[in-house]
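*Asks:* Listed next: structures, encoded as structure tokens.
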Structure P
Amino acid sequence: MENLAKTFDAEQRKRRAKKGTGTNRVFAVNDISFDVREGEMFTLLGPSGCGKTTTLRSIAGLEHPDSGVIEVDGRVLFEGRDGRKPHSVPANERKLGMVFQSYAIWPHMSVFNNVAFPLQVKKRGERPSKAKIVEQVHRVLATMELEELASRPATKLSGGQQQRLALARALVVEPSLLLLDEPLSNLDAKLRESLRFELKRLQRELGITSIYVTHDQTEALVLSNTVAVMKNGNIIQLGRPREIYENPNCRFVAEFIGTTNMLSGSVDSKNGERYTVLTADGPLALDSAVDIGTNQDVVVSIRPEAVEVHLDSRAGEVPNEWKGTVVNRAFLGEAVDHVIRVGEHEIRARGNPSISIQPGTDVFVRMDPAKLTLVPVD
């Protein structure tokens, strides 16, 4: 993907809202570029309206970009530059697989026929023999653990089975690239969690190059080799899931990827990668490779799991110990969250479920400098 741009003309909407004139171009995708390595799961992550689905649909040929280049496996699918008439391969000739949010399963067909259909409608010269179609369909159904349901009407499947059927139909054509548009969002929480790992296993075993679109941060962290966080049509940060979670490059990414405590302050001193940041409730020591000068405003991102809660003090022995009072707690099953009032701030700490401290109790919070993240002010 190179310099992809897609705009929508919002002139009529502007006229209705303001009764004015003129043009107002809205960027759905704003000059984005990225590479997807063979065999990896690449995820476009962001809130609604950030441009992730428009990007995916542009790759599929369901949207027509204004400019840019889309190339898959050495084949140019779209190219538009310098106002010239763009070159665009029709969607049905791109040889890509796509799984939609709604699955788009044909209700009047059986499981077998749903999967066989993409092979049956191929051009005569590319269409496999009937025996080959049967072989390919049964192989994919076996991979998806749907072989015993081959003759069942598609409408008689559970939500999880329909999701696997949609995936089987996309895979049967052996696409060079698989596109997935929030395929798990219609499932209940427990099924969604189990299918995340199933998708990850299948993608790894089959080695399919995939682009996945989601607004679910956990989904992106579990499934992806690479994550591109999007906002307002732009890619804000691109990297490995752990890198983005532990080292967000801006406040938006830090707050969007999981839960975090955000403390504002300014850089008081710097010694190598060890910073001292002054906040309203005291100094914080932290380690960061980000190059920020003294006296500059910053934000310190502190994940709840990086906050330790103790009833005793070790002031002077350990850095970043603050005194506070528990104001709330929540049992999450696998963990307990405590909300601790420290001066002007409320800090969330996440710890072992066996430790539960009564609200109103005075405690001491400790924050390891290596687990804090320095984020430049946007």
Structure Q
Amino acid sequence: MRILVAPDKFAGTLTAVEAADAIAEGWNRTAPGDEVVAVPMADGGPGFVDVLHSSIGGELLAVTVQGPLGAAVPATFLRAGTTAYIESAQACGLALLPMADDGRTPEPGVAERASTYGVGELIAQALEAGARRIVVGLGGSGTNDGGAGMLAALGATSVPDEALTGGPLGLAGIEELDLDPVRQRIGDVSLVAASDVENPLLGLRGATNVFGAQKGISTDDAKLAADGALAQFADLADRRLADEKGSGAAGGLGYALRLLGGRREAGFDTVAEAVGLPDLVAGVDLVITGEGKLDWQSMSGKVVSGLAGLAGPAMRPCIAMAGAVQVGNRELRANGIEAAYSVVDMVGTDDAFAHPGRSLAAVAERVAKTWSR
């Protein structure tokens, strides 16, 4: 048999590369005669650059940029031909913010002053490296500034001067905005926002109201203030684009990229095209995907649903392995997934978290006894 192993990251425990390697290792213990093709996947969030590098090669360029609160942070971008791939979470991700006592959300008030300036610095570095197409992976952000910081790093100016770099709190006082320097700098370089998020920038379905709580913007007053600041910014920039699908991605980074003529692509589709995933699916007997938690969100725009969507028309069975499975068999099959296997259920919670790679390999070893010929 020929097996395609194409998981997303198992958030908090395994990168997509590590997950793919663990599944392949476990499968080979049971079925050493099978050919296992490991193709780690991502949808634009953390791991985006590493996944692409492992599949398509290219050159990883290390740089230092400004983090969301101003401190210098290390980052890398991938140059493959004339295309540069950037992972916005490396410059403005949740992991770069101080966490509250619950360990899951940033301290209250932090995201209101966090900036995407470092993302703009990454784009500037890609331009300096000669990129003619720049793909920015959006996901896992800890910012909510509408991409204003990114625009400032690329040359945008405002009145007052610091309005663009102070997060939504800074935007609340913005009076004037000039984006012409940025547009001239970008020129005819193609910009792509790679994200699975379709939310607009503003309103009940916008960046603040839907994603603000996970960034520590949780009170009604804080959400109202942040959304109002983004509206003030959009009124000066281009209110029409604020309503476009994906403008609310990564706290409004999607909106800022649209302001520069960028277009949105589903993050999964971006990676799938880069690695030639449709042809890979058509050339195997079984497709295996997975992620940390398989739930209802996995069924829309995520890696798992994307793999299932390719496997169905190709008449290839698709199964999933996940840290936890929270979707019933009926819903799984309705979405093109023949079966799903939970690491927690099969090896126990303690082992699943203490030894994630070993545990996932053990699950794959057992699953191969059912699916391998």
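*Asks:* Matching task: 4.5 is the computed value of distance in nm of label points 7 Å out along Cα→Cβ at positions 54 and 294. Pick the structure from P, Q.
*Replies:* Details: P: 4.5; Q: 1.9.
Clearly, the read-out refers to P.
*Asks:* Work out which structure the value 19 belongs to, where relative contact order in percent (Cα under 8 Å, 6 or more apart) was derived from one of P, Q.
*Replies:* Working: P: 15; Q: 19.
Source structure for this number: Q.
*Asks:* A further question follows. Consider the structures P, Q: one of them gives 20.9, 68 for Rg and Dmax of the Cα atoms in Å as calculated from the coordinates. Say which. Walk me through the numbers before you get to the answer.
*Replies:* On the way: P: 25.3, 79; Q: 20.9, 68.
Attributed to the structure labelled Q.
*Asks:* Given a value of 26.8 for mean count of other Cβ atoms within 10 Å over residues 38-45, calculated from one of P, Q, which structure does it belong to?
*Replies:* On the way: P: 20.5; Q: 26.8.
The structure behind it is Q.
*Asks:* While we're looking at this one, here's another question. To test your reading of the models, identify which of P, Q gives 3.9 for distance in nm of label points 7 Å out along Cα→Cβ at positions 6 and 270 when calculated. Working shown, then result.
*Replies:* Numbers: P: 3.9; Q: 1.7.
Matching structure: P.
*Asks:* A value of -7000 was computed for helix-only ellipticity at 222 nm (-39500 (n - 2.57) for each DSSP H run of 4 or more, over all residues; to 500); which of P, Q is the source structure? List each step's numbers first, then the result.
*Replies:* Working: P: -7000; Q: -10500.
Working through the options, I get structure P.
We did not get these values from a lab; they are worked out from the coordinates using the rules stated. Note that the structure is predicted; figures quoted are calculated from it, not measured. Cβ atoms are built from the backbone, for glycine too; each structure is taken alone.
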